[in-house]
Each structure stands twice: as C-alpha cells, then as structure tokens.
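*Asks:* In structure tokens below, several structures.
None of the figures in this text is laboratory data; all of them are computed from the coordinates on show. All figures in this text were calculated on a predicted structure; none of them were measured in a lab. Cβ atoms are built from the backbone, for glycine too; each structure is taken alone.
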Structure P
Amino acid sequence: MYDTLIIGAGMSGLAAGIRLAYYDQRVAILERHTTIGGLNSFYRLRGREYDVGLHAITNITPKGAKTGPLARLLRQLRMRWDDLAISPQLGSEIAFPSARIKFDNNDRTLRDEVAWVFPREADRFDQLTREIVEYDDLGESHANQSAREVVGSILRDPLLVEMLFCPLMYYGSAREHDMDWGQFSIMFRSIFLEGLGRPAAGVRLILKHLVRKFRSLGGELKLRSGVQRLAVEQGRVVGVELESGERIEARNVLSSAGWCETMRLCDDGQPVIGSRAPGQLSFCETIATLDCSPRDLGHDRTITFFNDHDTFDWRKPEEPCDLRSGVICSPNNFAYDTPLDDNTIRITALANFDRWNTLEEPRYRLEKLRWYDRIAESAARFVPDYRGHVVDTDMFTPTTIVRYSGHENGAVYGAPKKQLDGRTHLENLFICGTDQGFVGIIGSITSGIAMANMHCLRA
C-alpha cells in the first residue's frame, strides 16, 4: 500500500513526489513511456540532442531573491539556485507589422519601450502594471474575469493590447480568443516583470536533478507503467490497474495526465466531458540546426513573438497550421558563461489537430515537409533568413504531442476551464499540472508542490 500514487513523470509529478517523500510518504510515480518529462522532455536524433517544449523558463528572479515562484519552489524542494544553472535571456521582442517592442529581464525595458512606441499609453501602462502586481494569484475571486475586458478598460490603443496578448497567450492560454484575468496577470509577471532564462544543458538538467532527488528520498519511479483504469468504489479510488494488469493500492492518487484524460480512467461512469470540454489549441514546431550561430546572421533576439497583422487571432486554425503568427526561439541567445554550441532555431505555430490526425503515414510525412517549408518562410519575414544555413531539421505536430503526452487534441495547455483546487468528484483523487491551472516549467513544478501540500500532506 502506497501513501500516494502519482500518474505522470512530468515536472509537476516529479515535484509532487519529492515534496511527499520529504515527509516519509511511500510514493510511486507511474509513467507510461520509457522516459520522463511529459511535455518538457528531450530526445536524441542523428547525433544531436533536442529539448521538447522548453523555449525558456519563466519567473526568473536573480540568485538570492527571497520572493517569487522560483524562490518558493526552491525552498519547498530544498534545492539550490545553482542546481538549475539558469542563464538569463539576451532580450526578446514582440513584432507586428507597424510596431516592435523589446523586453528583457529588466522590467523597465518594456515600460520604456511602451513609452517610446506608444507615448500616450505610458501612464495607463503603469496603471495596468500596478494592478497586475497587486493581483493575488492565490485567490479565485477574479480568476474567470475576461482579461480582454480588464486590459481594454485600462489601455486605449488596440495595437498595444494585441501586442501584449500575443506572447502571454502563446506561453499560457488554453482559452481561445481571450485569457482569464488571473492567468493574464500571472503570465505578465512571469514573462515581463520577472523574466526568461534557460540552463545551458536544457531541460534535461532540471529533470536530472528532480529524478535524482526523488530517488534519493526513497521515491519509486516506474517507467513503462501506464495506467489502464482507476477502480472506484463508494466515492474513492480503491485501486490503480496498470496496462500490464498489475493492480496497485494507495491512499491517494495525484494525476498530472489532464482532467479529461484522468476522468476517462475512472470506472464509475462519471461523464468525462460535461461542462469541462477538452482544449483545442495545439502547435506545430520546426527545429532547424544551422552551420553557424544565429548571431552570425544578425539574429540576436532570444525569442521573437510575431504577428503579421494588427489583430492577433488566438484560435484553432482551419488549415493544418496558422502562418500568420508564431514564436521564433534561439537557444543560443541566452547569456551563458560559455557560448552554446547549439545553433538551432525553433519556430512554433498554432495547428489543427484534426487536420493532422486524419492523414495516413505517407501523406503525413509529405505534409510535414510542406508545412516545415511554409513555417520557415513565414518566420523569415521577421528574422534574418537562415534557410541557406540549415544542416539538419526536425518537426513535431499535434499528433506527436498526443503520442508522447496523452493530451487530447494535442492541447498543450489542456482544458480551458481549470480546477484550481485540484479536487475531483472522488475523495482521494486530485489533479496537478496543466489542468490544475499553472503552465510552463516553473508553473508545473509549483502545481505539483501545491497540490501535494494541500491534499496529500494533510494530518
């Protein structure tokens, strides 16, 4: 009998496991795949190593900071700032046809850019920033309020509004067209007020530290241990049945698989969808390895969020990919102590899962080649054209996300409606991770810690 079983060895599951193991709970993490990480993993292809999911870590505060999500999670997991070896971004930008705004890990940079590009909005932007700083991210009173309504009531220039929503939606909105005001405030702080960073070794360094700590505390990590069914009796999970047929019992179950995905595992006939529809927003991402550093070509931005018209459309596209907007990231362009010999450029675009999922294998491969070229062509409008320097490529689609994460529709940010307290209809089954409400590396880790504290460390 385990104290807690955790479904999924992603960031939130590993963090929850560490937190519980510190208090001498008998904990096992069940992972369907042969490797860890979930939406934030890594792989090796043709002699090169690639991250999955990680562009940058948000919420980066300086070493020694006592406040903020990063400082809190380090305390909760009893890890050192140096364990993550995070280097700050060089500088990013939001690029629209009629304006560009730069930002970095100094919150004054964005404020000064807004004042320069939108001088009539400077005071109102300061007012917006104050309201965001004062927002209580632990409360729920305004969590479901429309961010577009709130921001639109403060700012007057519609172009500035669209430019601010572009990066925040790309990095954290499961909801089409809009964001919850609470999520907008959290993402604004994490990206614009705290900042972006990355370990030189990528996501594998973070995962390595999490797994090492979990195992050192006596936690059990079971790979190739997909959950087939949650046996339910009298409002409780009484057993977890693996795909192998093995049955395991635990007092509590904490799932990072997603809301709908977890409900489908329950054998009590509870409606899976109901009022909580699965997410629809997914991505394609291209990866290009170059024969030189992107900076040699004049591309020195860490991340470029681009949109080719003055209104930003955040919705599931009708075509396989939406070429009108995207995210261009270069892992080279962080302030590492030693220059990174990576030379990759990654481009992320909104994608339609249904269009990719209906393709037979030969057509699927051809469509990947075609849309790789079209995505690269779209991005080349906003950064120096790197296509003549490409020596290797890869690409993932929404079906890749489903295959390796299990997220329905390849929805990276899960269901639009979040369960902030992590509770389900069952007394001892709880949700952590994306569908609990926090996204990104820091958000996922924070979610695992918070749900473990709230539900599995009760007296």
Structure Q
Amino acid sequence: MKKAIRVGSLIFIFVLNFATDAKILLSEVLIQQHAYFELDNKLKVLAISDSTTKESAASVSLVFGQADGPFEYPGLAHAHEHAMFLGSRNFPNSDDWRRFFKPNTANASTLTDLTRYHFKIESEHFDAALTRFHDLLFNPLFTPQGVKQSLQEVDDEFHRKNSDWRKLLSVMQANINPAHHLSVFGTGNYESFGEYSEAKRQLYIDLHKQYYVPENMVLVVYHSASLEVLKGQIKRLFGEQMAGTFSLPRKHVPLLLSSQQRNYIKVAKGKGKPSLDIRFEIPPRTNPVNSLLPELLHHYLDISVAETLKQAGLISNLSIAYQGDMYTGIMDIYIQLTTLGDNNSQQVIKRVLKAIRSFQNDFRATQVKACDSLNQRFRGQRQEIWDWLGDISNQLRSWQHEHYIVIDYCKTEVSESDLENFASYIKSNQYQIFHVTGSEFKADSKSKYYHAAYQKFGLFLEVP
C-alpha cells in the first residue's frame, strides 16, 4: 500500500535506511536527497542519494510490452527480455551478467505494457554494476546461441509455472475482445513462437532498435554518492544520442464485446479452493485518484458485505486486485469461497454486486474510516529496495509525468466528478464473472496453451 503526493515539478521520495539484504519497512521512511532531471537525449532520470546506505539499486522501465512483439509469435517480447542478459558488447559471454550479480539480486519482467530491468548490489560495487546495466540495455549482442537459449528459457518457464492462476488467466484472456492487447498470450512457449530461426534473431534486433532508446525510458537510481556525483555518472554513461521509433500509447479498445458483457463462466477447479473473480473494466491507474478509488471500494466491501458473508459460512476472504496497465484498467474482485459458498455462488454474487452499486451513495460517509484502515495496512508492509525502485520507474514511465505514489494516498482529493466517473464503470454492464468450482459441470471449451476446461453460461441476472 502506498499513498500519493502531488508536488508539481518535484517528486517527494520516501525511503528507509536499512541493513544489507533487509527489506524496507514502508511506514518508517525518511526524506532523502533526490533530483529528477532529463538528459539531452530525453532519458528521464530520478536520482536518490542516501549517504548511509550500504546497498544500492537501479531500475529502468520502458514502453515495450507483451503485445508489442510480433503478432504471429506470441510471447516473443518475453523471450527478447531474456536474451538481453545473454551477452553485450563489453561483456560478451552469455554468463557474464549472472556471474557478476549474486543470485536473486538482478531481474527483469515483461508486463503487458512495460518491460522493467532492475538490480541491487553493495554500494561499493554500484559503479561497476551501473556500467554493466548500461551495456545490457543499449548493446546486447543477440547471438544465435543467445536467442536459442532465450527461447528455451521461456518455454521452460511456461512449463515450470503452469499454475492454477495462469490457467484461469488463460480463460479470462479467451473471453475478452480478441482485438484487445490484453488478450495476447504474453508468457510464450515453443507452441506460440516456434524454434529458432535467423528471421527471429533479426526480429530481436529490430525490436531493440525500435524501443530501446533513451526517450522511451525512465531510469531510477538509489546510491550512497552525492547527487552531484550521481548526476555526473549518469550523464557520462547514459548521455549518448540515439534514434528510435518506439510506439505511442495505444488507442483505447473496449475490453469486452457486447456479447461478452455480464458473462458467467464456470472453470474447473485445480488444486486450489473454489473462488469467484468479478472483473470490471475501470479507468487505468495513471493518476492518484484512479489508484485510490479501488482501494476505497475494497474497504467498503469489507464492511458492507464481506463480514456478513463470512459469518454465513459462504466465503473465507474478499480482496481486490488491479490487473490492468497504462492503457486499460481491470479491477478484479476476488472472493475465496467455502464449500457452502461454492454451492451457493449466485447468492454471493448478487450480494456483492448489490453492495458495489451502493458504493457511490455511501462513499463520503465511509471515506475517513477507509483511509484510517489503509494507513494501518500500510504501516506493516515491507519491500525489497529494487522492487520499490521498480515500482517508481514503472509509474513514472506509465504516468508520463512527474508523479509517484508514495505515502499519503488519502490526501488525494476525490471530486464528485471523479466519483461519478468511477461509479459509472462499476454500475455498468462492463463486467464478467469467473467461478472456479469444485462442482461437476459439463465443460465445452478449453483455453489455448493451458487447456483449462470451462463453460460459458451467458448473461448473469442483473441486480436491481
């Protein structure tokens, strides 16, 4: 849980002094020296200086996601990310990067809209690490062997992480607008992108030339050196001029076709417990208000319906997850069912939908208590420094302005028009219901790649 601070042309960043390998306790924070600036090549940089830290970190985010890879090779953008680590101009061996960093101290992720690279290291080795980081980002070799290895790694990851959640997600993707970028199979495997070819290697090179340019990136660094030293180091390493043609943000495409709205879909239960996912398209989380309102709805559902359903023995948990990106917001109300709730899912759904429709009317009366609850939840949370920096770089890149959600979420002003706009989404027909059930039913469909069995039952009865 983080909160938002709006400061015009400045960004207030809060961090904690911590021992090596310790997670940051997000509620015990200190204002550190920081500077936000843009290089001549349009690379956006946030430098954070903490003279007491013994561990430093860096993160880069760029607009290049799972759906930005070639349409005919789903998952290739993910494989491209893996290949970036397998040799660069000044560090050509495929294991140079992994030999330099300790296990689990450097990583990357390919999201639907962004790719992020980050690392943490002892402060005394930060200069050498940042030099390697620059070379990885701008000078990858994409050797035939490296490309082959990246395809194999991604296929191995697909089989290793073939979880119940990924299977359910594949059903969700199969039941949204096929023209929407979130319908793309982003993980990838040999079935989706095939074996190595020289043409695929050239695609890697072309994608890198298109997207991996300073103008498309945000760099965030956290180090013990002074801001003056950090600025000079970053300008020397990252100041070169580069041309690129990275894609602009996508035009909005409806998440659901009219025939997909209010669909009720049963999915065969795997090893987990029965559950419901009630998913709404909402505004993307590209500002503090859009980030705050789903959190406040979560609190409202807790007090208005969740405890009652727990006491009735129908559910064991209710939470809200955000599953969208900078283009499309998806609010997923996740409800873990008991066996009784699994057999009475319609009752649970109707009561939750009815509570959702009361949110706007009750909002002002519950806002203060909701904010107090969010603050309490925030105070106990911890996060690794590189994950924290990764959150910053992702947000600064996707928001495309100088804001970062830190503490003080609930200081954000929620106007009546903001509230009405959000309520128009959660009161509309732009939702679907996925019921993961242990009860027997006649599945008539299977999702692609994961082969998850499901059946679509059409429209769910509207709640008055």
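*Asks:* Cα extents along the principal axes in Å was computed and gave 60, 52, 44; which structure, P, Q, did it come from?
*Replies:* Going through each structure in turn, the value belongs to P.
*Asks:* If you don't mind, another one. Given a computed value of 0.75 for FRET efficiency 1/(1 + (r/R0)^6) of positions 92 and 228 (r between Cβ atoms, R0 = 41 Å, to 0.05), which structure among P, Q does it belong to?
*Replies:* Details: P: 0.45; Q: 0.75.
The value was obtained from structure Q.
*Asks:* Work out which structure the value -9000 belongs to, where helix-only ellipticity at 222 nm (-39500 (n - 2.57) for each DSSP H run of 4 or more, over all residues; to 500) was derived from one of P, Q. Spell out each step's value before the answer.
*Replies:* Values: P: -9000; Q: -11000.
Source structure: P.
*Asks:* Between P, Q, which one scores greatest on distance in nm of label points 7 Å out along Cα→Cβ at positions 76 and 364?
*Replies:* Values: P: 3.6; Q: 5.5.
Between P, Q, the highest calculated value is found for Q.
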